[in-house]
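Asks: The structures considered in this document are given below.
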Structure 1
């Protein structure tokens with residue numbers, strides 16, 4: 001039986017260790033929504049996927065569906081958001097966005113508007129010329145409202161329920 005390879009772009013939300021040399025990745029993809037995929041041997045020095053699947057990276061990925069779920073077989077980084085990574089407040093905001101998506105989205109439910117919101121806010125954060133707390137707080141609040149709209153909620157009451165356990169650090 002041959003496996004079908006699926007290709008898409010994705011933003012790495014989270015990385016978990018899996019065995020001695022592997023890792024599990026939560027990735028929000030453009031075409032398939034959130035997936036949790038295993039990358040075998042990714043911790044080895046010679047691993048072809050190493051470095052392409054760091055949290056927050058935008059990557060072109062290829063995966064197959066196996067008996068135990070998705071397995072990553074290809075990844076090429078598209079954007080590592082260097083300006084975000086150079087600034088503690090920006091990276092804190094980006095991780096906050098990623099954590100909201102990760103904690104509140106179920107795997108396998110494609111949502112193009114949510115993909116566009118996550119991608120556009122990371123792009124805005126990358127291009128922001130300043131990382132002042134007030135600006136990031138405003139951008140974060142805008143993300144929260146857009147995120148709620150994508151999920152079919154509105155209002156602060158709904159957001160407090162969704163964001164329980166998610167910490168802002170900026």
Structure 2
């Protein structure tokens with residue numbers, strides 16, 4: 001898709017499931033964010049920005065999470081070396097409950113967003129894609145488990161929720 005790079009198989013299915021479980025049950029979430037000033041908050045968020053910039057584990061329970069975040073960062077750089085010249089300004093998990101309705105938004109000028117999908121399965125009837133407004137058309141990226149999507153943060157986009165289970169996406173933002 002024009003302006004969006006897709007990479008599948010970044011981690012094995014087993015690794016993806018392991019990290020999904022950690023992110024679902026070991027993280028402290030707070031009520032979501034507004035996509036735009038005039039929209040209601042959606043989802044819940046667990047922020048790892050300081051964690052990813054640190055070389056120190058918070059405690060032994062977070063060791064697997066720390067290794068996963070560092071490993072995913074390396075895999076992002078392998079797929080786009082230009083990101084090494086940029087600064088990670090935010091790393092967080094977006095968790096949307098079934099049937100939430102997030103709004104279209106941009107992430108900022110001169111930014112690159114990387115989304116890693118940690119969903120349990122791929123069922124097109126469930127929804128859960130990331131939608132992009134490109135050339136006056138809405139185009140979607142299916143949130144396939146283990147998929148990495150990279151795009152300019154200036155592209156208007158939004159998440160869509162699943163019908164029957166939480167949608168879990170790890171977001172890296174570069175400036």
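Asks: Given -11500 as the derived value for helix-only ellipticity at 222 nm (-39500 (n - 2.57) for each DSSP H run of 4 or more, over all residues; to 500), which of the supplied structures 1, 2 does it correspond to?
Replies: The read-out was computed on structure 1.
Asks: May I pose another question? Using mean count of other Cβ atoms within 10 Å over residues 113-120, single out the structure from 1, 2 with the greatest value.
Replies: 2
Asks: To which of 1, 2 does the computed value 28, 19, 14 (semi-axes √(5λ) of the Cα gyration tensor in Å) belong?
Replies: 1
Asks: Now for a different question. One of 1, 2 was used to calculate mean count of other Cβ atoms within 10 Å over residues 41-48, giving 18.5; which?
Replies: For mean count of other Cβ atoms within 10 Å over residues 41-48, the value 18.5 is produced by structure 2.
Asks: Out of 1, 2, which has the highest value for relative contact order in percent (Cα under 8 Å, 6 or more apart)?
Replies: The maximum falls on structure 2.
Asks: Which one of 1, 2 has distance in nm of label points 7 Å out along Cα→Cβ at positions 49 and 89, as calculated from the coordinates, equal to 0.9?
Replies: Only one of 1, 2 returns 0.9 for distance in nm of label points 7 Å out along Cα→Cβ at positions 49 and 89, namely 2.
Readers should treat all values here as calculations from the given coordinates under stated rules, not as data from a laboratory. Note that the structure is a prediction, hence the values are computed from the model and not measured. Cβ atoms are built from the backbone, for glycine too; each structure is taken alone.
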